[in-house]
1. Could you tell me which structure in I, II was used to calculate FRET efficiency 1/(1 + (r/R0)^6) of positions 73 and 97 (r between Cβ atoms, R0 = 25 Å, to 0.05) as 0.95?
2. Using distance in nm of label points 7 Å out along Cα→Cβ at positions 25 and 49, single out the structure from I, II with the greatest value.
3. Assuming 1.5 is distance in nm of label points 7 Å out along Cα→Cβ at positions 33 and 81 as calculated from a single structure, say which of I, II it is.
4. Of the structures labelled I, II, one was used to calculate relative contact order in percent (Cα under 8 Å, 6 or more apart), giving 26. Name it.
5. Identify the structure, out of I, II, from whose coordinates distance in nm of label points 7 Å out along Cα→Cβ at positions 9 and 41 was calculated to give 2.6.
6. Among I, II, considering only percent of Cα pairs over 14 Å apart, for residues 57-112 alone, which has the greatest calculated value?
7. Given -13500 as the derived value for helix-only ellipticity at 222 nm (-39500 (n - 2.57) for each DSSP H run of 4 or more, over all residues; to 500), which of the supplied structures I, II does it correspond to?
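Bear in mind these aren't lab numbers, they're just calculated from the coordinates by the rules spelled out. From a predicted model like this one, the values you see are computed outputs, not experimental measurements. Cβ atoms are built from the backbone, for glycine too; each structure is taken alone.
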Structure I
Amino acid sequence: MDISYLGLALVESWCIETSTKWTVENPAAGQCGVTALVVQAYLGGEIVKTFMGEGWHFYNKIQDAYLDFTASQFDMVIDYKPVVSNREEAFEDTNLNQYRYLTKEMNNRLISLLGEVGRNYGR
């Protein structure tokens, strides 16, 4: 799967049901834990974290690449110092309802996006 489709599906799926910190102005706010969990479920790899003043920021390591779909929530450049984490720690930043909601919404968006790509392929 093209990572750009996954990223777009995530951004379109984030809402108040996936993080209580979500706003229209900053849709990535508070989405790091739940997003890292969902991305790991889709792509495998590791969940990693970097300390950001007020707490841990979660993201993913897939093979040798770090993927941080929620970096835009911060007004500063992140000084990444990855520490290996796990699903249990990432779940401390979210809850099962938020995880299930994001998974369901992202699945729906991916089906829609990939269906669109399929319909336009070969035109």
Structure II
Amino acid sequence: MKQFDAKRITEVVERYMDAVYKGDIETLKSIFYGDAAMYGYIKEYGVMATPQLFYDEITSKPTMEENHDLCEYVITHLQVEGNIASVCLQVEGFYGDGTVIDMFHLMKIEGVWKITCKTFSQRA
């Protein structure tokens, strides 16, 4: 794994979490590839969509920052193979007391790392 790429990918994840916490949709849109996919479970409900559904959900309620939620995360896996990467993220305190496991697939597109797919599982 190239250290430079691992650092850049970690920075993407940090920007992602900061944008989610603050409800910064424009930053999120810059992190996701335009045709990115999003799959996962919110409790027992399956989701197959684009990030737009996620953006809409975030803008439909007060941000975690406004709620003063203590949201913490840890990267539990990061693998880089050339111009592709995968990252697993465990998030605690998501919108208060939720736990989320995010699995991201990223591609280096024109020199920039972008999330091309997010798969997730959310527990209350």
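1. Working: I: 0.75; II: 0.95.
Matching structure: II.
2. On the way: I: 2.8; II: 1.2.
Looking at the calculated values, the largest one is I.
3. Values: I: 2.2; II: 1.5.
Derived from the structure labelled II.
4. This value belongs to structure II.
5. Matching structure: II.
6. Comparing I, II by percent of Cα pairs over 14 Å apart, for residues 57-112 alone, the maximum is at I.
7. Values: I: -13500; II: -9500.
Answer by label: I.
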